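Got some structures for you, see below.
Computed from the coordinates by the stated procedures, all read-outs in this text should not be read as laboratory data. Please read all numbers here as calculations on a predicted model, not as lab measurements. Cβ atoms are built from the backbone, for glycine too; each structure is taken alone.
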Structure I
Amino acid sequence: MISHTKAVKIPEVLQEALLFPMTPADTSKFHNLRGIRNDIAHGKLTKYPVRTAIEHGSYLRNLAVNIDGHIVENFLVIE
């Protein structure tokens with residue numbers, strides 16, 4: 001059921017359900033950032049430089065823009 005999907009499955013859902021092309025490097029980077037987020041949330045990572053946060057945020061934003069473009073191009077009918 002989709003409501004019980006965990007973040008670890010996001011790349012799989014993107015690739016298999018939405019046919020979004022993700023390279024192994026993209027998938028690895030996504031999981032790395034997810035791990036960093038989890039470490040912050042659970043108090044294991046207490047230092048996170050602003051520059052790194054901005055770089056990671058930019059990567060995730062670009063990924064979101066690419067996913068949005070893929071969905072618009074392949075799944076939406078615009079008349």
Structure II
Amino acid sequence: MAAIEFKTTALGEHIDIPEKFKSLFKKPVKITVRLDENNEAQPSHIELNYAELKKVFGEINLDLSEFKFDREQANER
């Protein structure tokens with residue numbers, strides 16, 4: 001059994017695997033997780049993208065109360 005080591009940030013149930021190791025995860029693996037309690041957690045790129053999207057789309061306020069959807073007209077297309 002080979003061993004690899006890398007640092008990453010866990011996001012909920014997901015762990016970001018570095019690109020250079022992704023090919024190894026096509027086989028059954030045994031994973032051991034050690035928490036690094038000395039370092040402050042850095043936000044992952046997923047968290048950063050989510051925060052950015054939330055900021056952009058959180059500022060959009062659309063009033064769709066006048067919007068009428070005609071299913072027959074949509075089906076004709």
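The value 62, 32, 18 for Cα extents along the principal axes in Å was derived from one model only; which of I, II is it?
Checking each candidate, the match is II.
Upon calculation of distance in nm of label points 7 Å out along Cα→Cβ at positions 12 and 68 from the atomic coordinates, which of the structures I, II produces 3.9?
II
With distance in nm of label points 7 Å out along Cα→Cβ at positions 36 and 52 computed per structure, which member of I, II shows the largest figure?
Structure II comes out on top.
If helix-only ellipticity at 222 nm (-39500 (n - 2.57) for each DSSP H run of 4 or more, over all residues; to 500) is computed to be -7500, which of I, II is the source?
II
Once distance in nm of label points 7 Å out along Cα→Cβ at positions 4 and 60 is calculated for every structure in I, II, which label goes with the largest value?
Evaluating distance in nm of label points 7 Å out along Cα→Cβ at positions 4 and 60 on every structure, the highest lands on II.
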